[in-house]
Structure P
Amino acid sequence: MKKWSRRIVGSLIALIAAVWLIGSQLPVEHHATTSAEYGHPPEAVWAVISDFSTSPTWRSAIDTVDRLPDRNGRPSWRETGSYGSMALELEEHLPPLRMVTRITDPDLPFGGGWTYEIEPLASGSRLTITENGEIYNPAFRFLSRFVFGYTETMDRYLEDLATRLEAEITARTFRTAK
């Protein structure tokens, strides 16, 4: 093997080791929040976000939603899309203000749930999504923290919702906590 190819291979191994080492030092759990304001009342926003069966018609990352048997007396479904497939359940349902969903698929490299809170405003409503997530794989922890960001999926969700509502997002807020 030539000297330059050994250097390339050695550099790649060092990079992978650094990503793994840094990722292993990051916490498994994270909490991130993002919100958007829409010129629609809470009931209109709720009608869209709580109807999981129609998600493929407006969420750009979702191809299919399949209803699964209830878990612990709660609705459960499987979403399949650009990120793969995951099973979820509805943990809390308080129309039209609060909903909590949780990932129930034990074989994924991540877990956790989303809390959706809709606040009425004079000009419409604010949807706040909080992710209480867990990332088990150190390399994925590194990528989530330093490359993708913890709010990427939630941000796409809020943008897709604006498109579905045929509305512009009138204000945005981002908060990430460790």
Structure Q
Amino acid sequence: MGRSMTWIFGYGSLVWRPGFPFEERRPAWIRGWQRRFWQGSPDHRGVPGRPGRVVTLIASDGARCDGMAYRLADDTAAGVLTALDHREKAGYRRLVLPLYAPDGSDAPFAEGLCFAAAPGNPDWLGPAPVAEMAAQIRERHGPSGPNLEYLARLEAALRELGVSDPHVEELWRATRAPE
């Protein structure tokens, strides 16, 4: 049996907690997208009426978003995708994008499936001043834990990968500053 061609690209919680079996895991990035804490989470890092803030992808010319790519086994791919559709149900949709290796190659190594929430979905929060987003992240909790834990784990995972994401870093600093 050949190698599976199903790749998943994670840029948020999937970076540190994929929660599914995979055959291969490797750092990757996508072109033309940036990570932003503009999506509401009423089901994981918040609750209805008090959603947490989680990341989504925003199209942006020349941008780069680093994360983690996972190659799925053929025999588990369908089940993993069903579980991810449920996990990412609050406003997210599937995108298929070229995945690039951080080794400097200009050619993608694969196409990957990722989940992004678009403006206009029912849980969309959109941009806000950093202090406002930081306050929301500090005070929200949901079934998957504190919203602040989500930001902290994402910041730590990106730092471990050697990735600088100014938006994530600015929010992390703002949540650590005295109110």
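Only the coordinates and a few stated rules stand behind these numbers; no lab work does. Because the structure is a prediction, the values reported are computed rather than measured. Cβ atoms are built from the backbone, for glycine too; each structure is taken alone.
Could you figure out which one of P, Q the value -0.31, -0.46, -0.54 for log10 I(q)/I(0) by the Debye sum over Cα atoms at q = 0.08, 0.10, 0.11 Å⁻¹ was computed from?
Numbers: P: -0.31, -0.46, -0.54; Q: -0.24, -0.37, -0.45.
Going label by label, the one that fits is P.
From P, Q, which structure was FRET efficiency 1/(1 + (r/R0)^6) of positions 19 and 123 (r between Cβ atoms, R0 = 25 Å, to 0.05) = 0.05 calculated on? Let's see the in-between values first.
Working: P: 0.05; Q: 0.80.
Traced to structure P.
Thinking of P, Q, which structure, once distance in nm of label points 7 Å out along Cα→Cβ at positions 107 and 163 is computed, gives back 2.4?
On the way: P: 3.0; Q: 2.4.
Answer by label: Q.
By the measure mean count of other Cβ atoms within 10 Å over residues 11-18, tell me the structure among P, Q with the highest figure. It would help to have the intermediate numbers written out before the result.
On the way: P: 10.2; Q: 19.9.
Once mean count of other Cβ atoms within 10 Å over residues 11-18 is tallied for P, Q, the winner is Q.
One of P, Q was used to compute relative contact order in percent (Cα under 8 Å, 6 or more apart), and the result was 32. Which label is that? The partial results should precede the final answer.
Numbers: P: 32; Q: 28.
Source structure: P.
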